[in-house]
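Enquirer: Before anything else, here is the set of structures, which you'll find just below.
All of the numbers you see were taken from the coordinates with simple rules; none came from a lab. Since we're looking at a predicted model, the values are computed, not measured. Cβ atoms are built from the backbone, for glycine too; each structure is taken alone.
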Structure I
Amino acid sequence: MSGHSKWSTIKRRKGAQDAKRGRLFAKLIRAIEVAARQGGGDPAGNPSLATAIDKARNASVPNENIERAIARGSGALDGSTLEELWYEGYAPGGVALYVRVLTDNRNRAASDVRATFTRHGGNLGEPGSVAYLFEQKGYLLVEGEEDEVMSVALEAGADDLRATNGLFEVITDPSQLPVVRDRMEGAGLHLETAEVTRLPKATVPVDRANAGRVLRLLDLLEDLDDVQEVYANFDIPDEVMEELQAEV
């Protein structure tokens, strides 16, 4: 499993118990609103919106809040104007970070992101400095028997399948994510994750000395109110990840 995907899954499991719910809800609602504005209010034809809705439901965001966010994004209701911004930079050890921001205040977002990079051993880069290292993909993390997962994934049109630690990463074209997800669920397979995300084309090995610093910067960026997602290309050894997991 790619390091960032693994760390995100660990945090999601723990976050179900101790996340700051108000801040989490606000971020999830923002994501729904922007996805609806960019691709329309029908999740069947908008994979990004479908992903945002799934994340919100998994976090127990009330359906009425989800529906209002879709309505605002698609223009049926008035709402504040949210701007999508991207910041690019590096964490300790040369790890690339690609930061997605949804904000109603560009200056505040820029100041917060810049200060977090600077104070915690990172460096902001120029536009385009790391974006090319990531590609948009549908990503599913599936639990099940290998033969069954492989059969369903291939039949549904998945691009790739990777076994890791008793789970399977299924990679798809973003437009195929709803189809693959529905086939997996229809086959009775348990999905840990099903989302449109950005995956690194190549990863950077990170040793124990830098691993904690990298994850600390990642977590602090994700905690910023305006930051929606942080994509990273680190590869931390399983034994180091297990040590860090115990500290979460």
Structure II
Amino acid sequence: MSRSVTLIDGTLGLGTTEGFVRSVRLDREQVPDFGKYPFAIPAIARLDELKLDPRLTILVGENGSGKSTLLEAVAIAARFNPEGGTRNFSFATRPTESDLHRHLRIIRGARREKSGFFLRAESFFNVATVGEGVHESWAGVHDKSHGEAFLWLLENKFRPNGLYLLDEPEAALSPQRQLSALAIIHRLVKTGSQFVVATHSPILLAYPGALIYRLDDQGITSTAYEETEHYTITRSFLENPSRFLKTLLSDE
């Protein structure tokens, strides 16, 4: 898949046309039971091969749709620590990962990443604690707010030509900081990095040219930004919040 990325200000973002990971494939013949978690999740049950954009692929869907489960499996199959971090992180606070990664195959391109990171919002505290204990460059990260620590990570630990997997990075970020994160992501995309992101954020979803996959009961489908529920509901609410609140807060 090859396409240029047009920025909001009209300039052209020139990233690579080949990602480190071209696609992920489920070895369906090896799945022991599609009636059990996580294979019973509709999006996973219908998964065959999922192509990834060489720049930014976004997974979006309701809670329980399988987007974080799938991203976790991709990260582990790509040899990242299940709780997050670089490939040099190896720790387990409380193993909770599913078996999906055991049946997921990474289809790689010719390029090889020079760095990488798996960011999970829910376990970043554990990653930061381990980081502080093994490398002085992580010193003081726990003195920052949750959101400041996330941006510090993006600014200081993410490098050009890297593979980055982000699970709900907006969890700690204000809308303004989400915009800052988007700018950092774009800068890294322009210098050859590839991102796969699971998110609920209509701000992150708005990245121009992103390949967006919707996960739901029908499976996994590519969709336009304006067709995501995150966009339509947020826009409708902001256009007329009183109408929404009148319905939601009605005593009837």
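Enquirer: When semi-axes √(5λ) of the Cα gyration tensor in Å, for residues 107-210 alone is computed for each of I, II, which one produces 22, 18, 12?
Expert: It traces back to II.
Enquirer: Between structures I, II, where is FRET efficiency 1/(1 + (r/R0)^6) of positions 35 and 203 (r between Cβ atoms, R0 = 25 Å, to 0.05) highest?
Expert: Largest one: structure I.
Enquirer: Right, here's the next one. Here helix-only ellipticity at 222 nm (-39500 (n - 2.57) for each DSSP H run of 4 or more, over all residues; to 500) was calculated and came to -15500; which of the structures I, II was it taken from?
Expert: The read-out comes from structure I.
Enquirer: Also: Where is FRET efficiency 1/(1 + (r/R0)^6) of positions 75 and 99 (r between Cβ atoms, R0 = 30 Å, to 0.05) largest, in which of I, II?
Expert: Evaluating FRET efficiency 1/(1 + (r/R0)^6) of positions 75 and 99 (r between Cβ atoms, R0 = 30 Å, to 0.05) on every structure, the highest lands on II.
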